[in-house]
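Given below, in the form of C-alpha cells, are the structures.
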Structure P
Amino acid sequence: MFRMNRVVGVVACMALVGLLSQGDLRGQVGKGLVDPNVAPEAQLATLPGMTPDLAKALVAARPFASVVELNKFLTGKLTAEQLTAFYGKAFIHVNLNTGSREEILLIPGAGPRMVREFGEYRPWKTFAQFDKEIGKYVGPEEVARLKQYVFIGVNLNTGTDEDILTIPGAGPRMVREFKEYRPWKTQAQFEKEIGKYVGPKEVARLWRYVVIE
C-alpha cells in the first residue's frame with residue numbers, strides 16, 4: 001500500500017510539473033518603450049527628433065508592419081543621430097522567433113552579436129529563458145534594456161489576460177474577443193472574427209503579436 005501511494009504521489013508530482021511547464025510557455029511583449037503604431041500624435045511629437053508635422057505624417061502612414069518599414073519612413077526625415085535617439089524611446093517590437101537580421105540591427109546597441117545570439121536560442125518560449133541565455137553575454141541592466149525591444153508571440157488559446165494586455169493597443173476589449181473565440185485554429189479565423197471589430201490593417205498589426213498552438 002505504501003509503495004502504491006508513493007507511485008501515485010510521484011505520478012501526481014510529475015503531472016503538476018508538466019502543468020506548470022505548460023503554463024510557463026507564455027508569450028509576452030517587452031515593456032518600457034513607446035509603440036509608434038499606437039501612441040497618440042501628441043505623445044509622438046515629444047519624442048527625439050520629432051516635430052508636430054512629422055508626428056502627424058507618421059500617424060497618417062501607420063500602422064507599420066515592422067520597424068524596418070518605420071525606419072524607411074523616417075530615413076531622410078531624421079539624421080542618423082536622431083534616429084538612434086528616437087529608437088531609444090520608441091520602437092516597433094521585434095519577434096524573437098522570426099525577427100530578421102535587419103530588424104534586430106535597428107535595436108540600438110544590439111549589433112551582429114545579438115543577431116547571432118537571438119537566433120541561436122530559437123525557439124524562445126519565455127522571457128525567463130531570455131534573461132538566462134542573454135544574461136550569459138551582458139549584465140542584468142542590458143538584458144532588461146534589450147527586452148524592451150522584443151516579444152514572444154502570445155498564444156491565442158492559452159494566453160492570460162495579463163499576457164494579452166502586453167500587446168500594444170490591446171485593451172480589455174481585445175482580451176474579451178481573443179478569449180471569446182477560443183479555440184483558435186487558423187489565421188483566417190482570426191482575420192474573420194477580429195475583423196468584425198477593427199479594420200484589416202489593425203487585424204494584421206495584432207496578428208504579428210500572437211501565435212496559435
Structure Q
Amino acid sequence: MEKNKNGTFSSFKKDVRKRILTGLLLILPIYVTYFVVKFLFGFIGGTLAPVIKKVLQFYSVAPPKSSLDEFIITFFGLILTFVALYFIGIFAANFVGRAIISYFENLLTKTPIIKNIYSSVKQIIHAVSLPGRQAFKRVVLVDFPKEGAKSIGFVTSDTQYNKEQKYITVFIPTTPNPTTGFLIFVPEDAVIDTTLTVEDAFKTLFSGGVLTPKDITAPWKTTHS
C-alpha cells in the first residue's frame with residue numbers, strides 16, 4: 001500500500017514538473033519578445049516624445065497625467081520618427097542634401113577621436129545593411145580555443161599577409177550572447193565548412209547547443225575564390 005502511494009506521488013510530481021516545463025517553454029519566448037518589443041517601442045518612440053511634450057506645453061495643452069497619455073505620446077513619437085527618417089532619406093537622395101551631408105561627414109572625419117568612431121560605425125552598418133552584401137558569408141568550424149576543440153565561426157571577409165598568403169577573417173561568437181566574441185585570421189584550409197545557415201548557427205548559439213542539428217558538416221570541402 002505504501003509503495004503504491006509513493007509510486008502515485010512520484011508520478012504526480014513528474015507530471016507537475018512536465019506541465020510546468022511545458023508552460024515555461026510556451027510563456028518564456030512570449031515574455032522575452034514582449035520586453036524586446038517594449039524596449040524598442042520606448043527607445044524609438046521616446047526619442048521624439050520630449051519634443052511632442054514641449055509642443056503640447058507651447059500650445060497650453062495639459063501634460064500627460066496617466067500611463068495611457070504617455071503611451072499615446074510615445075506612439076506618436078514612434079510614427080514621427082519613421083516619418084522623419086523617410087524625409088531624411090528623400091533629402092539625402094537629392095543634390096543639395098548630398099552636398100550638405102558630405103560637408104558634415106568631412107567635418108566628422110577630420111575631428112580627432114570622433115572620426116575613428118564614426119568611420120567604424122558607418123562601415124559596420126553599411127556591411128550589414130546594404131543589399132547583396134552579407135556580413136556573415138559562411139558558417140564554419142574552426143579549432144578554438146585550442147587544437148582539436150571545434151567552435152562555430154562566421155567567415156566575414158578575406159585578406160592577405162605580405163601580399164602572398166591568403167587569410168580569411170573568422171568571427172567566433174560567444175554563447176548564449178553571440179554579440180561578443182573573438183576575431184581570428186586563419187588560412188582557408190584551417191576551417192571546415194558546414195551545412196549550417198546563419199540562422200541555424202544563431203539558434204545553436206542562443207540555445208547553448210541544445211538546438212544543434214544532428215549533422216552540421218559539409219559532405220565535401222567547398223572551394224571558395
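So FRET efficiency 1/(1 + (r/R0)^6) of positions 67 and 195 (r between Cβ atoms, R0 = 30 Å, to 0.05), computed for just one structure, reads 0.75; which one of P, Q is that?
Working: P: 0.75; Q: 0.05.
Working through the options, I get structure P.
Given a value of 20.0, 78 for Rg and Dmax of the Cα atoms in Å, point me to the structure among P, Q it was derived from. Corresponding structure: P.
Taking relative contact order in percent (Cα under 8 Å, 6 or more apart) as the criterion, the largest value within structures P, Q is that of P. From which structure (P, Q) was helix-only ellipticity at 222 nm (-39500 (n - 2.57) for each DSSP H run of 4 or more, over all residues; to 500) calculated, if the value obtained is -19500? Clearly, the read-out refers to Q.
Throughout, read-outs are computed from the coordinates displayed, never taken from laboratory work. Not measured: the values here are computed from a predicted model. Cβ atoms are built from the backbone, for glycine too; each structure is taken alone.
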